[in-house]
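Down below are the structures I want you to see.
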Structure I
Amino acid sequence: MGDFEKRFGKICRDGKLMLCAMDQGMEHGPRDFNETNINPDYVFEIADKGKFTGMVVQKGVAYKYDYANRYKTPLVLKLNGRTELLPREDVYSAPLATVKDAVKLGADAVGYTIYVGSPREAEMFREFAEIHSEAMEYGMPTIIWAYPRGKYVPDEKKPEVIAYAARVALELGADVTKVNYTGSSESFKTVVRAAQKTKVISSGGSKLSDEQFIEKAKEVMNAGAAGFAVGRNVWQNENPLKISEQLRKVIFGE
């Protein structure tokens, strides 16, 4: 078994993924956090106890908290990022780390955001192409956060546009793509079909009630998706381990 198969087998259990994401600190600033969950250690412990298949963070957090040596959930290192202070019309997510950095930090996969339809789309394509080439050399799985966004995208939640973004992830060689949910199982099936051999996972999105979130999870999985990358709906929850267990049952049928 090669490095890729070993790493992918860690973040993808029985063909399914359940990623805990905490890259919101850069993307949204501190507004998503309270006095408890602003501490990455709190979220990391949820990922371990909740049996997530991966923990998504930026390089600085993985480095400062010595993540790989202190926690058991496989690390997914996010390689680019942006703040929400800049306008969405000309949206761009800058490279912040390399695949080599991910290897040094003990990661089992890397993530990269591409804003499909942005005026700076071509830059992000070129940057991911270099990342993918380096990832193949190291046997590192790649995940594309595929978000239609920018002044040429009037409706970034339109199912056809999300399906287009998922197809772009396949064309670029990603092993997994994270996309926004389209609102129904039927429309999300078109996204999964567009991605073909690239596994599709849904964004957890903004905080929902437990019932709404689990219903959303059922719809996502019924569409043939491979799982979730969820942050706020877990670590903002009053009982994060209970909601993690409920999500795990939906994804893995436990």
Structure II
Amino acid sequence: MTSDALLNRRQEQMIALVRQEGFVTVEALAAHFGVTTQTIRRDVVVLADRSLLRRYHGGVSMPSSVENLAYSARQGLQQQEKRRIASLLARHIPDGASLFINLGTTNEDVARALMSHNGLRVITNNLNVAIMLSDNPSFEVMVAGGVVRGRDHGITGQPTIELIRQFKVDFGVIGISGIDMDGTLLDFDFHEVRVAQAIIEHSRQVYLAADHTKLGRNALVRLGSISRVQAWFTDRPPPAELAAVLAEAGTQVHIASGD
């Protein structure tokens, strides 16, 4: 018998919905399907036992993955949400600030939202960001050296880290592949994680730009705790389990609504 044998239609649709959303609460699933939360919890037990979903207190996500989506695919996901997040984050960066910006499609939207600023000093390992920001004549843009990846024009490696360690900037803007419900930040690429860790160490404030689909997305490599982040910019309020972790850590959450 295969792992998805004998699933009912609601259970099949639940998997599709969680795959699309990243993390969904039990209450939201009950409202979506017009059934009780007890019914949803029974479905979750069945699907979690078959490793088709991962269960948390209050919600579910997809099971662990060791592979990231291709860059071109990620560009097409959650486009409106990413732009709203980027616009909100950019409003918290003052003119004349110094900042790191690392890899990720959301961070590229952040760079685009910063184009109307003045006098920014930016250090980045993202060639897409560097090219974009260099069109503003008031900006000073520095590219970290290292190995360039053809798939997304990101730069990683020891030279990248060494350059970052020479600076202390006002803001470090980072992205992430997954956020566990205990506040652990996760990514798929060990080399990216090492660069992000250096950025966190050498930034006075760390801003995380990540939409709700990153919740419960279980990438392989641990970056660190969300307690290292001063502000998280996202598009939906976090579930209660994670909200408690954020409150204890003192991490501010800024919601970019669609209103």
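Just so you know, all these numbers are worked out from the coordinates, no wet-lab data involved. Here the structure is a predicted model, which is why all the values come from computation and not from measurement. Cβ atoms are built from the backbone, for glycine too; each structure is taken alone.
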Item to complete: Figure out for me which of the structures I, II the number 14.3 belongs to, where mean projected area of the Cα convex hull in nm² was derived from the coordinates.
Response: II
Worksheet item: Given a computed value of 20.2 for mean count of other Cβ atoms within 10 Å over residues 54-61, which structure among I, II does it belong to?
Response: II
Practice prompt. Given a value of -10500 for helix-only ellipticity at 222 nm (-39500 (n - 2.57) for each DSSP H run of 4 or more, over all residues; to 500), point me to the structure among I, II it was derived from.
Written response: II
Discussion item. Given 13.4 as the derived value for mean count of other Cβ atoms within 10 Å over residues 6-13, which of the supplied structures I, II does it correspond to?
Written reply: II
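Work out which structure the value 16.6 belongs to, where mean count of other Cβ atoms within 10 Å over residues 14-21 was derived from one of I, II.
Of the structures listed, the value fits II.
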